[in-house]
1. Could you figure out which one of P, Q, R the value -15000 for helix-only ellipticity at 222 nm (-39500 (n - 2.57) for each DSSP H run of 4 or more, over all residues; to 500) was computed from?
2. Work out the source of 76, 58, 35 here, i.e. which of P, Q, R gives that when Cα extents along the principal axes in Å is computed.
Structure P
Amino acid sequence: MSPRSASVNEELRRRSRIRLLEATVELVSERGYEATTLADIAERAGSARGLISYYFPGKRQLFQSAVHRVMHLTLAAALEREPQPSGPDAGDELLARAIDAILGLARDRPVLMRAHMARLLQDEGFIRCSEQQRLAALLRETVTRYGSDDPDTDYPLLRALLMGAVVAQLLPGAPMPLSRLRAELFARYELPWERGYPPGPAPAPASRGA
């Protein structure tokens, strides 16, 4: 049997890494972060336990990479959805889709996103990895298409606002409704409610106390 080519080996490694990332998302969504072990992840992925160390320094890095992969894939799908926006308002539509994609993750994957936010706040913040960089590139491109003159400043602000809105949705005992958070973000960026993927009718404007 001829030895495998370098390109075949590279593709096998890529698939193995993806299986580990997908297994991590599945298990944390089912059991939570603390109850998920590296051995569990390796078993679900059909990989040897030691293979995880080949790709990731530890569980925290694996988990953050796994969630950022979900985020950038979700965001990319929203931005690429047909029909593609065109014309002078295309940037508004893309930003609306980006906001809806990230807020929707908190609604659709609450266990996963709650664990992600907890790790970011408790540990050392963002870990640079290819998945995080893809997410950052998509958000930066979105604010650029929106019309930002300073995307290096406006992208981190958008990221912070989205993170805050995700945390607010998932706050135990006092969650804020997605529609209200969406309305606040859309108002800040002067986006019409019907842009993106509205979750329902626009909420009534908040009344100001006397």
Structure Q
Amino acid sequence: MTDQPAPAPTRRRANTRARILDAAAAVFAQKGLNGATVDDLMSAAGYTRGAFYSNFSTKEDVFYALYEKQSALMVGLVRDSLQTGGPDEFDLGSVGAILEALRPHARIWYLLQTEAQLHAMRTPESGARFQEQSAGFESEIAEILVDVLGRLGRRPTISSVQLADVLTSLYIRGLAREALAGDAAPTGSAFVEATLPAVLLGLSTPLVDPGSHRS
């Protein structure tokens, strides 16, 4: 007897899960993974514990589903930004436009990413889960960076995955500065907008070496 595939979730259940995840973003951002409780999550979403356990096993499942959703949102926003103009219209200033498109969602993603990393370090059994999700995110960012550099007539001088790791780390550092500065000054924003394009150029080279053409 062959195993039957699991039934697809109903629309109602999908809506419930989506609502729980949306509400969980604010809860985890405020209290962190360890500080938040199932009751906190359900109170924010307007559901009972029964609704929670019909969709998730633990609050960690909610957290990592949310982290995956937010990471996919960030990647999707970048891809959408790249589709707004043709390759010939893309220049270094377009990188700033992409970063600006990410800004409304960047703080939540940063808090979730940092919380996930800390939880993985403190809870070894969560390490593999975090590493898998991080690797998938960086792989997509690496693919995007190759596209971005191609539009600029350039190619990376290190592996695209290494480049994604460097730029993601710098982006996270910029978001941390911005979060700590609060409303005082846009120091994090300035750091990101000035540093990332410069590093992108510094770790890439023109597709065609100008010195290779001889008369």
Structure R
Amino acid sequence: MAVLVMQCPHCGAENMTFSVMQAVGHLMPGKTSVVALCAGCDEPVLASFRTGAAQANYVLATQGNLLNDRGFTSLGVWPSKQSLNIPESLPERVAKNFMEALKIRNAKHWNAACGSYRRCLEIALKEFAPDIEARMLEKRIDKLAAEHRITPALQAWAHELRLDGNEALHGLEDATEEMAEQMHHLTYFLLTYLYTLPQQIDGVRARRQAAAATVA
């Protein structure tokens, strides 16, 4: 059976097997396109190959991963796989946990995604308030606001995320897609505010000081 093995652009699962359901030859000989379905989320992709003299039926009957078949040249897969967009300048552990939460969200596991974003926030905020005992996310958020590291609006939104994360982990109601989206955006903005923007400001100041020194 012909398959594609790759990361799913829909659910984000890596090394996922796509079953090839249909193969169509193009008007120009030597090119074939196939439609394949993800074994995880059942969403489709379209892949095109330069196949030489091989016909569409031959491609459909080929055994194994078409993307690794030396007889075919891949011309592209659509949609392309999702890029994992994370804020810049994050500590390694914070970045790792944010990427995990992002992958889980892309896979549409809303409860797990909400819990993962909450964990990422706990790890990130712990660096700014290490004196506050573990599992006291509420106090860490308030401390950042009191020190003017985050705005009052971000403080209020962060408390909403904290409560949503608690509900996803311990509540009776399942998390929703909207809840996971909100938690994603809040975590992204908080990390950008705490890590990315200060680093960018420091970079601009350093370049300005270097330019001033050159002029002097």
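A short reminder: the numbers here are calculations on the coordinates, not readings from a lab. Please read all numbers here as calculations on a predicted model, not as lab measurements.
1. Values: P: -22500; Q: -25500; R: -15000.
This value belongs to structure R.
2. On the way: P: 73, 42, 29; Q: 76, 58, 35; R: 69, 64, 23.
For Cα extents along the principal axes in Å, the value 76, 58, 35 is produced by structure Q.
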